[in-house]
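In the part that follows, the structures are each spelled out as structure tokens.
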Structure P
Amino acid sequence: MESTLHGLGQLLLKAVPTIFLLLIVHFYLKSMFFRPMGEVLAKRRAATEGLRESAAAMRVKADEQTKSIEAQLRQAREGIYQEQEEARRGWIGDQTAQLEDARKQTRELIHQSDEMLEAEAVAAKSQLAGTADALGDQIAQTLLKGTSA
């Protein structure tokens, strides 16, 4: 057993430089490779998260602008609808005024026509009365001539 322990001690003694070299390589790689790699990854993660945050902020800003533009469009549409309604009311008012003028002119024409018809009827009656008297005289003379003949 003593020889086993002595062999194990010899083995450990030969392994000390290898362990020492492994420790040196470990600290060297840790300081020269893993630490800079960790820093680069941390910067990359920070940049990625920063971009995500800025993208989210830009998305929120774009949503706000979209809502603002939609509100402006809605107001513009309402303004256009109001203008169209005012124009329609104006047209209806113009049409109503034109119809009223046409009715007034028609009433005046009807009134003038009635007056002309009455005047013509009076003239026709007086002419007929004059003609009736003349015809009556002729009939009477014809009858008187016929009885005297």
Structure Q
Amino acid sequence: MAEHRATIEWKTEAGPAEFVKGRYSREHAWTFDGGVRVAGSSSPSVVPLPWSSPAAVDPEEAFVAAIASCHMLSFLYVAARAGFAIAAYRDEAIGVMTKNERGRAWVSKATLHPQITWSGKEPTADELAHLHHQAHDECFIANSVKTEIVVAA
């Protein structure tokens, strides 16, 4: 099987005394195998400003984006295979964090809200539901997580 790589880099300008008090920046960089570099940070809802950056991508956002992106790519594939052409696809996915049975925060649910513009023949409601079900079954990320994934088409 394939390998997928990401390099995560972080460094601090805070001294040791500030670091152990939690007064250090959580800003870091993600570099992917194709060379794309993305600014990362903890979420400001988890680590307050100024030690996080609302302009950067936090791991929870990236997780929800990975779920939504994988579903979209799988959906495009199964729709094409079924003979349905798509002109545009947009999803405003939402991830919800709750506490698990041990009291630990986790992304327990991701709700996808795909808006699809079709080119030509559109599927019926039953066909659309079947396409989303197939896409979910084919999605590598959905097959890798315990997060509940809901498609609100």
Structure R
Amino acid sequence: MAVKWTRDSLKGSTKTQGDFNLAHRFTIEIDGVAIGGVHSIEGLEHEHEVIEFGDGDNITTQFRPGRPKPGSVKITRDFSATKEFWTWRKSVLDGKVDRKSVSIVLLNDAGEEAMRYNLYECWAKKYHGPSLNSRNSAHATEAIEIVFETMEMK
């Protein structure tokens, strides 16, 4: 008797509901205000210093966590007539560090918040103006690098 193999057709999406690991589904908020036109966020990481120590007669070097290190994130967006990034950076240049909270919100397939990274005590360490090239038809972009002292994932 011959067995006939059939392939079931896919029904609906092959993605799992709530798959928030899509790199292009995110928003960003600075002090609770949504920032539009953001293309990329780079450098989202957090780490601790590593302390080496020896314990008695044990000849093996051991490690323990030290102080947490501050992090740095680069945010790139479309260049426009608004000056939020430059104004934030200029506050540091003027000696009046304007610390803000930044939230990076990851979205699920339905466009709802799936999780977020909250960055605290942020200030603008570097501003990147647009790269201009008359042979390129791409949009001009600007970027800001911020440093943060603490981070949480919710």
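Just so you know, all these numbers are worked out from the coordinates, no wet-lab data involved. Treat the numbers as computed from the prediction; the structure is a model and nothing was measured. Cβ atoms are built from the backbone, for glycine too; each structure is taken alone.
Determine which structure produced the value -2000 for helix-only ellipticity at 222 nm (-39500 (n - 2.57) for each DSSP H run of 4 or more, over all residues; to 500), calculated from the coordinates; the candidates are P, Q, R. Attributed to the structure labelled R.
Among the shown structures P, Q, R, from which was the value 48, 31, 15 of Cα extents along the principal axes in Å, for residues 51-122 alone calculated?
Q
Taking 9.5 as the value of distance in nm of label points 7 Å out along Cα→Cβ at positions 35 and 99 derived from one of the structures shown (P, Q, R), identify that structure.
P
One of P, Q, R was used to compute distance in nm of label points 7 Å out along Cα→Cβ at positions 59 and 131, and the result was 3.5. Which label is that? Value 3.5 for distance in nm of label points 7 Å out along Cα→Cβ at positions 59 and 131 corresponds to Q out of P, Q, R.
Quick check: 2.1 is what I get for distance in nm of label points 7 Å out along Cα→Cβ at positions 67 and 115, calculated from one of P, Q, R. Which structure matches? Derived from the structure labelled Q.
A value of 82, 66, 34 was computed for Cα extents along the principal axes in Å; which of P, Q, R is the source structure?
R
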